[in-house]
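Input: structures, listed below.
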Structure P
């Protein structure tokens, strides 16, 4: 099997996807942001150097020496932005966003009550590849980089003065235990040339993937966009299972009253519930959705 060597130049686009605290993708109407509004993305490798054992004899010469190999433990990730995309900052930090009267996201907060370990995010990056390595008939090539599970982003120091105000996200660390699998997006070509998710699922402790692809990056845009679809129903359980798969629940009880079907249609039994988008719970009482657990 032949190998393809390639060079990466310049950052082209980034996509950030909302994860829960266990590294699973969270479907939602605003669970991803694609942006080209970054200056740099820095990955710093962390290693455990272990403990060197060194013993000298009576003559002062080393008679025992054991130097362990360093063990890779993950990456620290820092992103310097140009411009402000509040939805992007919210995804990467878990911090709340601010809406105006029309419901548009127009700002963000930094709140000490937010636990950065309660949520996570996946980071995808696309880079240009010099045209010299492109093969006839394959189209333009891109570098695709994926860090599948990060936690702990914080918007750090910044200065307001007679210059552009640039924010930086730091403190994010890649984590073991990702559940990205092949991912929810088409990022590579399959053996027939069609755009496809990853051809091989990531291992839970994979922290970085770098690969060559001819699938173009998504178009950058301001604000969040959907991952999955809105749920049309829920099957009773503890908690209920949403239908279809990879869907998000109604935002609140009033939202559930329209177009959200319960299964079974008889009253749900004690302990059964569906969790709504605002964090509250509801159950079906045989005629309507009502607040709380059955």
Structure Q
């Protein structure tokens, strides 16, 4: 979903959601920021539940430390109920202190331990446990027994190892499309999940993309990064823009997707750098006819 693009409205978001749902895609993904003009994540989840019927809804990612864990558990259970059990929740610690400050959250909790503590509370809520001396437990129960599938948002092996006890897989991302680095992280996940006595993890990655003539597509990615990465000095963003994300033709994207398939990615989540539906339809055509 193009949630980080400017000047969005309900009509644009609805068209994207319906096009994703009608296409060959597995998931509709949406991320979270606070001090930015993107739609609020949990409200959007409710809308996506109403606008779609087939695809999984995947948060990439929600920062649990920005929320009260009981309220977050209740909101996610409601979203899972509304979409009929199609929710997958990606959780991460976030990369911006300004989001913590905006909601009065403590940046000192921006740790994997802080996230694991909140996940433990949410899982108790989803299991129907009373977490206080209330008359009833916190509901509604999620459609999926025990709660939605949980993915850890990460790019590093230490984070992967620590999340194996509570997560079902990875909501990964790659800046430079380095399949060797992603493959190495997947190997860490596989061994960590095995050591924890759990089934093999769900393995995903994501990257920014733009389709078209290479120079124009690269400029589109650059423009998006300049706006999205507004907490990083512009000269640093300019320096990384030439090698961040994908910019090129359908043929080149096909090669890239096949490379991630070859290392065992279960899903690749493409992050839009435009709200142009033509970009989405071009990917749909590629997947339908050639992948």
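Throughout, read-outs are computed from the coordinates displayed, never taken from laboratory work. No experiment lies behind these values; they were computed from the predicted model shown. Cβ atoms are built from the backbone, for glycine too; each structure is taken alone.
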So Rg/Rh (Cα atoms, Kirkwood Rh), for residues 5-124 alone, computed for just one structure, reads 1.22; which one of P, Q is that?
-> P
Identify which of structures P, Q gives the largest calculated value of mean count of other Cβ atoms within 10 Å over residues 69-76.
-> Q
Among P, Q, structure where distance in nm of label points 7 Å out along Cα→Cβ at positions 149 and 181 as derived comes to 1.5 | P
Re Cα extents along the principal axes in Å, for residues 157-236 alone: value 47, 28, 18 computed from one entry in P, Q; matching entry is structure Q
Taking FRET efficiency 1/(1 + (r/R0)^6) of positions 77 and 277 (r between Cβ atoms, R0 = 30 Å, to 0.05) from the coordinates of each of P, Q, which one would give 0.40?
-> Q
Out of P, Q, choose the structure whose coordinates give FRET efficiency 1/(1 + (r/R0)^6) of positions 221 and 261 (r between Cβ atoms, R0 = 30 Å, to 0.05) equal to 0.40 when calculated.
-> P
Given that Kirkwood radius over Cα pairs in Å, derived from a single structure, equals 22.1, which label among P, Q identifies that structure?
-> P
Which one of P, Q has helix-only ellipticity at 222 nm (-39500 (n - 2.57) for each DSSP H run of 4 or more, over all residues; to 500), as calculated from the coordinates, equal to -1000?
-> P
Can you spot which of P, Q the value 4.4 was calculated from, given it is distance in nm of label points 7 Å out along Cα→Cβ at positions 45 and 229?
-> P
